[in-house]
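Since every read-out is calculated from the coordinates, none of them should be taken as a lab result. Every value quoted in this text rests on a predicted model; they were computed, and no experiment measured them. Cβ atoms are built from the backbone, for glycine too; each structure is taken alone.
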Structure 1
């Protein structure tokens, strides 16, 4: 069974299908979360959360737009471009409506989002 949470950007809701792992289980316990995600490298938004999450880090060869991942043990990352990488992440999930997400995300600046059930 896939667990889903809601991400709200500019009053528009997007469903994120979460992986089933210890990281997502602990993340769900922290919901709701409101945050400002900063832009980085012209391909992602990130935010450091207060509480550290367990990790299941793996080498990710190819990042896809719409991926939701954990960098380290407390940095949530939303990707809006696809690219190859040499970094390791813990997979958290994926945005279901990637096209809609790409239309509302401001790729040049920080964004305010909330994560909730």
Structure 2
């Protein structure tokens, strides 16, 4: 069995904040949360679920660099990009095709692209 990393991209220009989350229609936000919970439950029921989580936006990142004579803590992501990983699932499946099937379901639930990568 191989583990796969399913990631949810977010647009850096639309970085969500607690304030912007409050601006969402509460019924739409609840429906989305319920759909994500249903997806995660389906993964659990299939024995494919390993772990999942949401990430705070890049503006909250701190990059630590201890490669030189002095340790640096930089209040920024390690790379600037137009998109970033906003959340993820780690799943375990027999093959890539099965992982891609789960990613298709996830994409439909979130109405978002999903990147799939095998863990080493």
Structure 3
């Protein structure tokens, strides 16, 4: 199923090919906890940026592998390149515009990222 998504102001729009019922991860690491991010990691080929590339800025910290992209107009982070899956895209489920979206959430212990990152490694691989 193709899900449409956007930032708050609509400057950044995208679509992602994902199941009708989303399997998402809630991470308790410092950045995800503070931003309220809900993760849907997909292979790069299942994500398409439709508009707003010029409205995106990037924030990095720690190892610099994760590329946290956010809209420069409204500040929302609709997707990013995750450290756990640098070959994929991590979409913020809260930014999907699909009506009546069904989401199953799994807890992920990002506070102990090094010990748990391998649990996410398969998510950016093509099925």
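Ranked by percent of Cα pairs over 17 Å apart, which of 1, 2, 3 sits at the highest value?
2
Suppose helix-only ellipticity at 222 nm (-39500 (n - 2.57) for each DSSP H run of 4 or more, over all residues; to 500) works out to -11000; of 1, 2, 3, which structure was it derived from?
2
A value of 13.5 was computed for mean count of other Cβ atoms within 10 Å over residues 6-13; which of 1, 2, 3 is the source structure?
1
Supply the structure label, taken from 1, 2, 3, corresponding to relative contact order in percent (Cα under 8 Å, 6 or more apart) with the calculated value 36.
That value comes from structure 1.
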